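Alright, structures below, take your time with them.
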Structure P
Amino acid sequence: MRHTLLLCIALVTAQALCAQNFNKEKTDSLFTILKQKDKYMGSIALSQNGKIVYTNAVGFSNVETISKADTQTRYRIGSVSKLFTATLVMKAVEEKKISLLQTLDKYFPQIKNSTKITIQQLLSHRSGIHNFTDDEEYFTYYTQPNTKAQMLAVIEKGGSDFEPDTKASYSNSNYVILGYILETVYKKELQVLLQEKITKPLHLNDTFVGGKINPNANEAFSYDFKDTWIKEDETDMSVPAGAGALVSTPTDLVRFIEALFNGKIINKQSLDIMKTIKDGYGCGMFELPITGKTNYGHDGVIDRFNSIVTYLPDDKMAIAIVSNGGVYKNENILSGVVSSYYNKSFVLPTFENMLVDMKILEQYIGEYSSAQLPIKITVGIDNNQLTAQASGQKVLHLEARSETVFGYEKAGIELEFNVHKKQMVLKQGGQAFSLSKQ
């Protein structure tokens, strides 16, 4: 399912395309460091004009059997599945199986406001239907098989958070429903539709609706890192369904999104509908925060899998990355790879944590704020280690990189202190914010 970042991540790109100057060696160095420091497991693919420019994979698909990941390893992609589901819906519209203005009551009248909610509102997260993954109850059943009737009952019970089309709010419920509607109108399972309409014509042999993870088919497990890699529980794919049940590879993902934007799946009118952004959302896609470049894509999280795919129309460039564990963010990987692609410099991580005298650390304690940010950050000390806590967020234990610079690799955060000015500079994803001590 989609993950909301602590702060907006931005990737720095250049205006001119410089693929011929792509710094492959430095990008390789980034993945070598991640591998050596055991900070990340996953795979990436980058293409331009339909040609794969770079791929890489590090870590293990199965830590227990020491099975190394490769560029053909298959990962759960979470909410990136929505991009596929939305494409299938637009294909159904073109084939006159459904209409974007059709209301939900034709299929599931038991859902609140079904007479007001249209297919297009489901696609663009404007239905008001409550997001079932936000509820604590979700964690009592997400690893168990659930029938359509059971999932519909969960969604029906959740009710509505707002009147349809009055605003937008991300809800996995919308895409579970859309998947069911597709199966209803075609009288075929989602996997069959995916194969017939997308994966078979495009020869995407590693993209499918997932089931129980099969390591013998080069499918990766996901892991949390707590001094060592701990295998995560598996979501049963009957739960996310059209909202997040797909398995794929970065190479398949870039080929898919390229085909989507090149008219090989749906027509230009349908794509334009998908690309139309209102209140932050299009239909199955949105603009990812890549500074200076128009781009469209989706990200996703399921268990400990993290994924992202994006397409930059001006440069005809596609990027996809999927990880199955790590304390280093996908967005940081993307930032480094994109910088290399445009022949821009970027700083390789060191993952070093030096010791800083307590008297120095104590100078940084306090609350920091900025007109640039809607949050305040409280800096403290826990067990001789500097901590930072943003409003409403968990406490982060920071690693010292120098006596004035501290970082939290898992979110790509760096804090730099200036005691004399009573200031702290927050850096994340290429952006910098100056905060003053209260």
Structure Q
Amino acid sequence: MDLFSDSAAADDNAPLAFRMRPRDLDDYLGQAALVGPDQPLRRMAETGRLRSMILWGPPGVGKTTLAEILAAASGASLEHLSAVMAGVKEIRAAVERARDARARQRPTVLFLDEIHRLNKSQQDALLPHVESGLLTLIGATTENPSFEVNSALLSRARVYVLKALDEAELIAVLRRALDDEHRGLGARRIQVEETTLATLARASGGDARRALGLLETACDFTRTDEAGHERLEHDALEAVIGHQASAFDKQGDHYYDLLSAIHKSVRSSRPDAALLYIARFVQGGGDPLDVIRRLAAIASEDVGNADPRALPLVMAAWDAYLRLGDHEGQRAIAHAAIHLAVAPKSNAIDRAWKAAKAFVAQQPQLEVPTYLRNAPTKLMESLGHGQGYRYAHHEPHGYPAGSSHDCWPAAVPHRRFYAPTEYGQEKRYGQLMAWREQLDAEADDGAKP
């Protein structure tokens, strides 16, 4: 299979992104850390000696093209399978063709697109042939291979991370397509301002395939000036990218990366950054309720009692979203996010809860003190349940002072879990706790003979 033939490249019916695919590394834009001078994939291409690898990166950054360039440079026979369509049967057929190629003294590269979609049995079927060297594997994935590829296969392949193309690289891709008369749009001599190309590049989200698709569509909206020259005006882009959603896979890394960015921006008290990532998440097709769920977690984990209003406000925003609907409800989510980001921060609740769970796990014999137990029957009352319990509302200051009523199990060493910070309302909580400790000390002193 030769995707670099001149006939394929020159096919006017093929999409522009297909026609403009690079045919060698000198034609390849982006990923300088991998294909630049003296870099690992450049050296493989120059020596013709390939090693099994997994190319991990977002869509449209050149994973498939890079695999085909490397296979062509090594003189190998290329087997191209997609994990979406291929099963064990297709893998075994590729293995048989590889054996035939080996008999002709020709190596085989298996390019496996979307390798993260292979199930365990499919990966197991592939493993011995990669291990023996019959197949040199080049896998491509948009998902983190450490989660999706089994450790045995992963240990036999080097992972190379491909980055989304930056704006300058995408502009270079677009400019090349406009200038190339054989494969691109050069024959039309379309005049385009750099600012227009920059807008297309930004709308592409680092995806060269998407950028070329947008350019091809945008060029359907060119105007011809008085001199007969085609021009692509900036205002024509509205018809192409005005309503484009920056979609992402809801099960992929980017989905969770955005939720993580929202959480960390709020925790860092950066409301503008939080709104930026929330907008990106929602416009990319994310469920706004996922954002509000994360904000509810933040309210206790990162704000806590530094601002006790935080959690009720988030729950009110959640309710408002459900009552108002998506469009108006999104403002309630923004309201809650801004409040959490600006609010004083404390993770004392989170630390206290984790400490309590860890402590209880080490106390399997923990029992409730008798005076705190319920006594719904005469038998339980005769066993002393509830005896000695002091009703707080009948005590001075509404507080049963003294260590004899600290509600702690007698056989368990005392441990402080909750330590208020000096931030926001929690500073007041610390003062109340210190005052009550003083009342305990005074009560204990008064109880001594």
Structure R
Amino acid sequence: MAVKTPMLEELVKGVEEGLLPARIFNDPELFALEQEKIFGRSWVYLAHESEIPKPGDYVLRYVGNNPYIVVRGEDGEVRALLDMCRHRGMRVCRAEMGNASHFRCPFHGWTYRNDGALVGVPAEREAFGPSFNKAEWGLYPIPRLEVFDGMIFGNLDPQAPSLEEWLGDIRWYLELITKRSSAGLEVLGPPQRWVVNTDWKLALETFISDSYHTLMTHRSLIELGIAPRDAKYAMYGEQVHIPGKGHGSMVIGAPPGAKLPPFWRYPEEMLERAKASYPSREQFEVARETRILLITVFPNLSIHNPIRKPDHKYQGAVPMLTFRVWHPLGPGKIEIFSWALVEKDAPEWFKEKTRLSYLRFFGSSGTFEQDDTEIWSLVTQNAGSSQGRGLRLCYRMGMDLTPDPNWPGPGVAYGINFTDANLRNFYRRYVEMLLS
């Protein structure tokens, strides 16, 4: 159990009071504790199975500060292998993605099959003698690896609960995305990646709870007619969290009286497929009334599925889907991994339009993205300042709200998105893991 330092004591108290210390967004001591207590024991999203469809396909991904080769072996099995040669610790994977039957260390030439087995040692007998056993020196596999609907997760803790238990009821909301078609999802190219001087927690706040920021942060887009001007479009919807898990979702439909196309404006043929594919009628009914869906899986995976206009010539708008991993690099610094995805059996014209919509608004140079990252960077800078780090920030929005008893999905739901309920739930889980 972690020693309860003054900062952790302040965090415990602050979560319930709705007052969090600003320094949690830029603190070296807390960052080190997060690496051990959060990223050392959580199920972290690594990749989508469609990124590695063929034997030998691999991508390089991270759990905390640990690099893993996520690879489909010649036997078709998906593995995650620590990218660290067993001889002197050099990385053996020299590209971010590709196809390889073997990985060779550039330091001394130890060579590993893509299932992790050591199969080649230069001058093996002369250097190590006849008793050397290559079977004992394969690449380390990640302690736990599991897949949910094509989504590959890894965990550094061999004693961790199963992925199914970890996800809990957030699976109901993930299935709104993953079960729209029995064909499943596919990624549209490699992830976009960029570094931002901010904290991973601050970035995900926007994707788990903060519709409130839309009114000011994205004001220029409102004035251009790209985002709706009326505040009711930002506040309307259901904010849902999964108690004890840290996960949260925002399910946003059309405000009363407003007319918007059903089912994220997906083509009618996809709506019909979803009707047969969704596990429950309740999920289909919720999906049919949804225009924006956001999900955050604790600790650092966020999903965003809004409707956006792919280009200025196109009449109307199309949905786009992005997965995000907020990968911590250091105190106040992250690398964002951002994928665009679409249903495998969607029409080709639709795949292209949704790809363009993603690039225009939520890619590394997207209009919404530029607004957000500037704000996040300056908040983080203040959080590390000599005066700012001593202040507490307000997380009290919606503390007097009553849960919606009529919401058909699992979790605790509120019939408005102007609330910090999801954030308070996230930080309860965060503090619980730091202290355990």
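Computed from the coordinates by the stated procedures, all read-outs in this text should not be read as laboratory data. Worth saying up front: this structure is predicted, and the values here are computed from it rather than measured. Cβ atoms are built from the backbone, for glycine too; each structure is taken alone.
General observations
- Identity of the structure behind 1.06 (criterion: Rg/Rh (Cα atoms, Kirkwood Rh), for residues 189-236 alone, calculated), options P, Q, R: R
- At a computed 0.55 (FRET efficiency 1/(1 + (r/R0)^6) of positions 45 and 109 (r between Cβ atoms, R0 = 35 Å, to 0.05)), which of P, Q, R: R
- Distance in nm of label points 7 Å out along Cα→Cβ at positions 173 and 373 - structure with the largest value, from P, Q, R: Q
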